[in-house]
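S.K.: Each in C-alpha cells, the structures are laid out below.
Every number in this text was worked out from the coordinates using simple rules, so none of it is lab data. These figures come from a predicted structure and were not determined experimentally.
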Structure 1
Amino acid sequence: MSNIGKAFENGKAFIPFITCGDPDMDTTAACVRAMVRAGADLIELGIPFSDPTAEGPVIQGASLRALRGGATTDKIFDLVRDLRRDVAAPMVFMTYANVVFSYGAERFMAACRDTGIDGLILPDLPFEEKGEFSEVCDRYGVDLVSLIAPTSANRVAMIAREARGFIYLVSSLGVTGVRSEIKTDLASIVKVIRENTDVPCAVGFGISTPEQARKMADVSDGAIVGSAIVRIIEQYGPSAPERVGEYVKTMKDAISLSKKGL
C-alpha cells in the first residue's frame, strides 16, 4: 500500500486543497499545519499555473496571485521540505502537465520523492496519454492519481483497474467551484469502481458545506474541498490559518458521521 492509502485507513478521508503561495508561502505552510491539526487526512497542494483550465474563478485567482507573488516550483519544493519536518499526513501535488514538462519530468519526480510528495494529479492529462508520466512516476514512487468524471462512461472500469493511490471522482461537469447542489448519480460510478479496484475513491468539485461533504462520503471513501478553502484564504490573507482550521474541522466532523460506503 502506498502512503496515500494511510489517509483512508481510519474511515472516510477529508482532503483539502490549497494553492501554494497564495498569498505567500508562510501562510500556505501555516494553513497546511492548521488543516492537519483539524483532522485533514491528505493534503492537495496546488502548484499555480498561468492557464489552469480545470479551475473556476476562485482557484484561477489564487493561482494568479501566487504567481504574481513570486511562487515557483522550486520554492514549493522548499515549502514541502519545511512541512515534512512535522507533517506526516500524505501530500499530493495538483498541477498541470506543462508545469511538469517545463521543470523536467525526471527532475520533478525525483524532487517529489526527495521532499516527501506521495502523489501527483494532472487534470489536463488524458488517460490515454498518461504513459509518458506514469513510468517516471512509478520509478520514483510517486502515485499518478487518476480522475474519473461523469463523462467517463464505459472508460470507468479501465481507468479504475490502473489507478494508483486514490481515484479523484469528479462530481460534476465543468470547472472547480462551489455548487449549491450536486445531482450526478455518483453511486453508480462508484459501484463500477468498486468492482474493478480496491483503490479508494474520493469525490471533489463543488463541495463546500458539511452536509455536501457527508453526502459525498456516504457514497465514496472521502470528500475533496478546494474552492471554499481558497475563498477563506482570499478573504483573510495571512490571518486565514485559524479560520481554515476551523472550517476543516467542521467538514471532517461531518464526514465522520457518514455511513459506510457501498
Structure 2
Amino acid sequence: MHILKPGVASGLLLFMFNVLNFNTLQAQVSGFEAKTYISGSDTLLYRILYPENFKPGKKYPLVLFLHGAGERGNDNKKQLVHGSSLFLREDIRKNHPAIVIFPQCPQSSYWSNVRFEYDSAGHRKFVYTKGEAPTSAMKALMSFVEDLTSQRYIDQQRMYLGGLSMGGMGTFELLSRMPDTFVAAFPICGGGHTATVSAYASNTALWIFHGEEDAVVPADFSREMYQALKTAGAEVALTLYPGVNHNSWDNAFAEPDLLPWLFKYKKKKK
C-alpha cells in the first residue's frame, strides 16, 4: 500500500487539477478557430466557432461573448476559459446552430468605461461613466461588430450578446453604444450606468445574473440596472444566486433555459 503524505497528496491533486484545466482549455481552443480582426488602427483577437456543416450561403444566429478582466491578454486563448465549453456541447450545437465568437480584450484596456475609486479603507468602488469616448478595446469591438453585420452568413435579426464581470459591464455598454444591433443579451455579474438603458430598452430582451454574495462586483449593480430597465419598459429578468460569490457564471451557464430563452428572440421586421 502506498500512503501519500498530506503535502504530497495536495501537490498531486493540484497537479491533476492543472492538467485537467489545461486539457479542457485545449479542447475548447481546438474547437474555436483563431482569427484576428484588423481595420485601420483597430485590432482585435478573437476565436470563432462555426456551426457543424457550416454553409457560407446560409444565415446563422450570432452569439458574441465578452470575457472578464482576468482573461485579458494577447494569447487568443484565455478568453475561452469560461463559457466556451457550453457552446461545444453536442446537444447545443445540434439544437442551436450558431456562429459563436469570443473576442479577447488586450491587457492594457477594458471593455467598458468604468473608473476605479478607493475609500479610506482601500476598498475598490466601480464608477460607471456616460458619454465618454469608448475604450480602445470597445472601439475595436464596435468596428468588429459593424463588420460582422455585413457578413452574408450572419442573421442580423438574431444577434445575441453576453458577458461576465468586466464582460458583463461591456455587455451593458455595447448595448448602449449599438442599441439597434442585439435582440437579446445576458450580462453576468456586471454593471453599468443606469442612464444609458433608455437607448436599448425597447430593442433588447435581457436576462441578468449575479451572485448575492459577490465580493468583487456587488450585486447591487445588477439590481440597479434591472430596475432602470424595468422602468424604461424593457423585457428583463434578474436571477440572483444566494450564497454565490463572483463566479455566478457557473450557475448562469448551468441554467437549462438560458440558450432556449436566448435563441427564441428575433427582431421584428420594420
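S.K.: For structures 1, 2, which has the highest computed value of relative contact order in percent (Cα under 8 Å, 6 or more apart)?
M.R.: 1
S.K.: Follow-up question, since we're still on this one. Could you figure out which one of 1, 2 the value -13500 for helix-only ellipticity at 222 nm (-39500 (n - 2.57) for each DSSP H run of 4 or more, over all residues; to 500) was computed from? Write down the numbers at each step before the final one.
M.R.: On the way: 1: -13500; 2: -9500.
Here the read-out was taken from 1.
S.K.: Given structures 1, 2, which gives the highest value for mean projected area of the Cα convex hull in nm², for residues 145-248 alone? Don't skip to the answer; put the middle values down first.
M.R.: Working: 1: 6.8; 2: 6.1.
Evaluating mean projected area of the Cα convex hull in nm², for residues 145-248 alone on every structure, the highest lands on 1.
S.K.: Given -0.42 as the derived value for log10 I(q)/I(0) by the Debye sum over Cα atoms at q = 0.10 Å⁻¹, which of the supplied structures 1, 2 does it correspond to?
M.R.: 1
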